[in-house]
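Pasting the structures in now, so scroll down.
Values in this text are rule-based calculations from the coordinates and carry no lab data. As the structure is a computational prediction, the values presented were derived from the model and not from experiment. Cβ atoms are built from the backbone, for glycine too; each structure is taken alone.
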Structure 1
Amino acid sequence: MKDQTLTHRFVQHRGVGKAAATVALYRLVANEFLEAANGGLPEGPFAPQYIATYLKRICSVNAGSSVATKMTVLGVFIRWAAQQGLCDASLAEVCVAPRYPHPVPRTATPDEVSLLVRTAPLKLKTALLLASGLGLRESEIRGLTWRAIDLTPGVEQATVIGKGNKLRVLPIVDGALLDHLREMSGSPRKSEYLVPGECGAMISRGVLGKRLTAHCEALGIRRLNMHSLRHFFASHSALSGVPTPTIQGMMGHSSLAVTSVYLTSLSSVENLRVGMQRMAAAG
């Protein structure tokens with residue numbers, strides 16, 4: 001009960017103004033840590049030994065990125081505990097996850113995108129074009145409605161609600177996507193969503209990914225996911241000369257560091273070739 005009260009107090013203080021998913025993560029990490037520390041050494045739950053125990057436990061069951069996230073939250077928990085007089089704030093410096101190399105993102109190639117779009121059924125085709133032509137996340141595609149689409153000539157744009165309810169307005173310049181949306185807009189609509197689920201409601205989470213996996217298997221190509229199309233949008237934009245800060249804005253990233261991960265699939269040879277082609281054209 002004491003540990004539960006501690007978690008409750010932490011979430012009440014640090015969860016103010018945070019998204020529901022963040023609050024849930026705060027609660028999960030605090031409970032996991034206190035459980036790992038329960039009934040052990042006399043120093044109490046906030047001791048280096050318990051942090052090491054917790055780190056060992058989560059490393060055995062979580063991916064590297066999840067371990068890093070949980071250790072960051074644990075640092076927040078310990079700094080809050082220090083403010084309550086429960087421990088020394090320097091303990092937060094121990095909350096460091098092992099460094100894992102970033103895996104090279106699975107980025108769809110132009111040929112793969114062309115094949116997938118050309119052969120996909122309507123709902124999947126729309127989703128693929130939105131991911132590859134606008135760089136949308138799967139969650140953003142699921143929630144996109146026709147009210148957010150403006151196909152007025154010269155204005156063509158989509159208003160997208162991303163992570164943290166952040167809004168961004170994206171011009172629709174991809175020809176294939178624009179033609180597809182105009183064709184769809186001329187047909188009778190059975191749903192407010194561009195990619196609806198059953199009975200016109202919002203499509204369920206994970207459905208598009210499963211459909212794409214099945215489509216890749218049917219075509220006999222490597223397994224791709226919806227994020228592979230988003231990575232394609234980022235790398236294609238970079239190779240087209242779009243500055244990285246602009247790509248960051250289009251993708252809805254919180255920092256350039258996140259955007260740079262999306263561009264790691266670009267080899268130095270590709271970058272050099274594009275640069276030299278531009279120099280030749282300028283000369």
Structure 2
Amino acid sequence: MKKICLIILTLIIFVFLFGCSDEDRHIVIGTMDYTEQYILGNILSQYIEANTNVKTTMTVDMASDMIFAAIRTGVVDTYVEYTGTIYRYYIALSESRTAEEIFDITSGVIKEDYDIHMFDPLGFNNTYQLAVRRETAAEFNLKTISDLAEVSEDFIFGGSGDLIRRDDGLPNLKRLYNMTFKEEIPLFGIDRYIAITRDEIQVVGIFSTDGNLVTHELVILEDDKNFFPPYEGVIIIREETMDEFPELQRILAKLSGMITDDTMRELNYRVDILGDTPEEVAEYFLRRNNLID
């Protein structure tokens with residue numbers, strides 16, 4: 001009887017020490033609700049799982065304010081954010097600064113205020129831009145957003161919900177340029193490009209790394225008053241998560257500088273135009289760069 005009890009006790013200890021280890025070594029990766037974020041989330045997931053024994057799950061389709069709240073509260077451990085979003089939206093600064101200055105400010109603030117670590121930029125700048133059809137640009141002689149402001153009250157604007165509602169987007173952009181639109185319609189992904197091609201909207205808010213830019217001939221208007229800051233892609237992670245899994249700091253740092261504007265645009269193109277899945281495109285990127293076997 002004593003022998004049986006000893007065996008049972010040994011099994012209980014074994015399960016306690018080792019049986020939950022896989023579950024304990026687990027993190028949550030967040031993504032926002034568009035193609036680029038799905039790709040980047042899958043890059044993080046596949047890269048981490050291939051190079052550590054940390055397992056990952058993904059929480060997708062989160063609005064920008066929701067995902068930042070999620071990492072602050074521990075619902076999400078890590079995701080790819082944009083320096084301009086932190087600078088203009090989360091910490092509400094508006095002064096024009098260089099990309100390096102914005103990185104230094106934002107990384108310092110989120111570390112001090114929220115215990116979140118920001119890695120060096122991934123290498124691409126996905127800033128907002130406004131664009132029009134070539135015919136529209138030619139008819140109204142549009143080269144800058146200031147030019148657009150002169151005629152915008154007759155135009156319909158289409159862009160992401162974040163761009164339309166956030167303070168680092170359309171509301172304060174319109175104030176700076178003294179600009180109004182006849183209507184503002186929230187549109188996402190390829191729908192924005194379809195709408196402007198059909199002249200259902202006359203102005204579209206785009207991301208500079210949109211894959212659809214490869215196949216759509218649009219005139220991008222110069223932000224001549226420098227409203228939009230740099231939106232460099234950066235991995236952010238909870239300090240608590242890095243303390244628990246110190247290997248993440250070493251491997252995630254290797255991704256810094258690996259994704260240029262052209263690379264990010266190509267990866268988005270493969271999903272939005274060629275029809276590949278974000279998982280397939282993430283694997284393609286990682287294998288091409290010898291980041292996974």
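One table, with the values for the structure above:
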| item | result |
| --- | --- |
| Winner on percent of Cα pairs over 30 Å apart once structures 1, 2 are ranked, highest first | 1 |
| Answer label among 1, 2 for the case where relative contact order in percent (Cα under 8 Å, 6 or more apart), calculated from the coordinates, equals 16 | 1 |
| Label whose coordinates, when distance in nm of label points 7 Å out along Cα→Cβ at positions 118 and 214 is calculated, return 2.3 (choices 1, 2) | 1 |
| Value -17500, calculated as helix-only ellipticity at 222 nm (-39500 (n - 2.57) for each DSSP H run of 4 or more, over all residues; to 500), assigned to which of 1, 2 | 1 |
| Label whose coordinates, when Rg and Dmax of the Cα atoms in Å, for residues 70-141 alone is calculated, return 16.4, 51 (choices 1, 2) | 2 |
